[in-house]
Structure 1
Amino acid sequence: MKKFILLFSILLLTACSSSNLKNLKVSDLKSKIDNKETFVLYLTDNSTESQSLKKTLTKVSEDNKITFYYLSTEKLSDNDQTSLKNLITYDDANIIIFIKDGKESSVLSRVTNLYITPNDLKDELKLQGYLK
């Protein structure tokens, strides 16, 4: 009976926590770039302010069946920070970066507004070719 309750709890937690917001490590990001993948990357420092953007990403991803990848910069090792800076040029975290075929579309297309609305983000995704 205990095994059944444990299994049921795990399944319930998995179902409730499923999201199209996937965590990346720097090595995973490098692989996606090396494989020339197309994806949306959210660099975050996990600050209180960044939670608004994370909620917006979660809502847009669930409503539009699109996967976003996020990478937390707050506790990276020096080696990972250097590797990340070699892959992506950035000054501050909490930005959305559009990667097409393993390359950033344009630095000018980055979303840096922490309080962007879901509709505005959806419009930007359409403009960048990620949504129809």
Structure 2
Amino acid sequence: MKLDYEVDKNAGVFTPLPPGRYRVKVLAVEDGYSKAGDPKLNMKLGVVDHDNRWVYHTLTFIPKGASGHGMAVHSLKCFGFSIDKSRVNFDSADIIGKEAMADLIIEEYEGKRSNKVKMFDYIPENQPESTDEVPF
């Protein structure tokens, strides 16, 4: 096939979203394990109300009592999982379609700028009546 294709020379230049709070929806998830052997979910998060914008985030399930454990617990709560027992059982696919608020920042790595999730929070209409302090 021979093409004569008109292009915008500025197309394809990625500009991160400004830092701030955005509503995100889990579009896809891939299971895996961290270097330490802890289960993790690599999530593709669509930014609601920003067509074709997404950010990748890894949620690592650090063992109870270890530094960082509370971040996974807090994140699951923000995505609407009920944490009222000492264990949570779910299939990784259960998180697909769930929404939360995400504080996005801009990170630079090897000269490229991209958005990164700093932390998750509850969607205002799903916020529980009382929330524990963030445990990390």
Structure 3
Amino acid sequence: MTDGTRVTPGDASASLYRSALGIRVIEAGEGRARVSMSHADIVETFRREGIIHGGAVASLIDETAGVAVLSLQAAGEPPWVVTATADLNVSYLEAARTDLVAEARVLRAGRSLVFLQVDVRDAAETLVATGRVTMFVRREE
């Protein structure tokens, strides 16, 4: 997420991209976030019917990390100028075939870099992917 807007649970309209992928915020706060993505034809890989494309899973990880980072912004603090992904690493552990839920947690937050861990589970609670994300934050001076 790169627009610096606050995100509320259930919000899919913060970006057209998030909306197109069926990504919805379940909950967010205190450096944590739970975000879901519905299984739909638009996110399936073109070679294997029923399997969610790895790029869609990576997008879910990236969006969930962004929501967790934005949850760190204190009430009354001036809006952050920008948040952007500086590094994203995804390990795919199982094929994703159902709706997914990603959970992010901040490992360490500095003034301009935030490090996160994101786990993605399917409807059976199977860990299908894990991600490590570094987000850049620029705050108003």
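Any read-out appearing in this document is the output of simple, stated calculations on the displayed coordinates, not a laboratory observation. Just so we're clear, the structure is a prediction, and the values are computed from it rather than from any experiment.
Thinking of 1, 2, 3, which structure, once helix-only ellipticity at 222 nm (-39500 (n - 2.57) for each DSSP H run of 4 or more, over all residues; to 500) is computed, gives back -5000? Attributed to the structure labelled 3.
Taking Rg/Rh (Cα atoms, Kirkwood Rh) as the criterion, the top-ranked structure out of 1, 2, 3 is 2, with the highest value.
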